[in-house]
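Listed below are the structures to be examined.
Just so it is clear, none of the values below were taken in a lab; they were calculated from the coordinates. What you see is a predicted model; the values in this text were computed from it and never measured. Cβ atoms are built from the backbone, for glycine too; each structure is taken alone.
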Structure P
Amino acid sequence: MLNYKGYTGHVEFDDEAGIFHGEVLGLRDVVTFQGKTVDGLEQAFRDSIDDYLDFCEARKEEPDKPFSGKLMLRLPPELHRKIYTSSKQEGKSLNQWIAERLKRTI
C-alpha cells in the first residue's frame with residue numbers, strides 16, 4: 001500500500017508486462033498509476049494524486065476525500081443494548097469497543 005496526502009494506493013505486479021500497476025482506493029473516480037521500478041511506481045502514485053487534485057480544481061469540483069472514519073451503523077435494538085452494556089462493563093466508549101472488535105477481524 002502507498003500513502004500520499006491521505007490517499008491510499010493498492011499495487012499489483014503484472015509479471016507478463018513486467019510493470020507494477022495500482023489504483024487509488026476509496027474514490028468514486030478512477031485514479032490509476034504504473035511504474036517499472038518501485039521508485040517509479042511511488043512517483044507515479046504521487047503524480048496521479050496531484051494530477052487528480054489539479055483536475056478537480058480546474059473543473060471547480062470537490063475531489064473525493066479519503067474516508068473520514070465516521071460510519072453510520074444500524075443494529076437491532078437488543079444487539080445495540082448488549083454491545084453498549086459490554087462496552088460499559090469494560091470501561092470503554094461504544095465507539096472504542098466496536099473499533100477494537102472490528103480490528104480483530106481483519
Structure Q
Amino acid sequence: MSEKTYYNPADLGKFGKVTDWQETLGKKFFDYYGEVFKEGALTAREKALIALAVSHALQCPYCIDAYTKSTLAKGCEEEELMEAVHVAVAIRGGSSLVHGVQMMNKADEMLM
C-alpha cells in the first residue's frame with residue numbers, strides 16, 4: 001500500500017508548468033529567479049543555504065527537497081544544512097517571541 005501525502009513529490013518537477021496558464025508572468029518570474037541565484041556578492045552555495053533556511057521558515061516541502069539537493073550538490077556538509085535550519089528556527093521563534101512585547105504593552109495599557 002502506498003502512502004499518500006498532501007504534497008506529491010513528483011509535483012516539484014512540474015514547477016515550470018505554472019507558466020502554462022500565464023506564460024508572460026511565469027516567464028518573468030523564472031527569469032528573475034534565475035538571476036537571483038546567479039553568483040554575485042553571495043556565492044551560489046551561500047544562496048542555496050539561505051534558500052534552505054527560508055524553505056524551513058516557510059515550511060515548503062517542495063523547497064526543502066529542492067534546496068536540500070542543491071546544497072548537497074554544491075558541497076555543503078550535513079552540519080551546515082542543519083545549522084541553516086537552526087538559523088531559521090531561531091529567527092522564526094524570535095519573531096514570535098518579540099511580538100510578546102506588543103502583548104505586554106497592550107496588557108499594561110488595559111491593566112492601568
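Have a look at P, Q and say which one yields 1.5 for distance in nm of label points 7 Å out along Cα→Cβ at positions 64 and 96, as calculated.
Q
Given structures P, Q, which gives the highest value for mean count of other Cβ atoms within 10 Å over residues 32-39?
P
I have 13.4 for mean count of other Cβ atoms within 10 Å over residues 40-47, calculated from one of the structures P, Q. Which structure is it?
Of the structures listed, the value fits Q.
Given a computed value of -23000 for helix-only ellipticity at 222 nm (-39500 (n - 2.57) for each DSSP H run of 4 or more, over all residues; to 500), which structure among P, Q does it belong to?
Label of the source structure: Q.
Comparing relative contact order in percent (Cα under 8 Å, 6 or more apart) across P, Q, which is largest?
Across P, Q, relative contact order in percent (Cα under 8 Å, 6 or more apart) peaks for Q.
Comparing P, Q, where is mean count of other Cβ atoms within 10 Å over residues 48-55 highest?
Q
Please state which of the structures P, Q yields 12.3 when mean projected area of the Cα convex hull in nm² is computed from it.
Q
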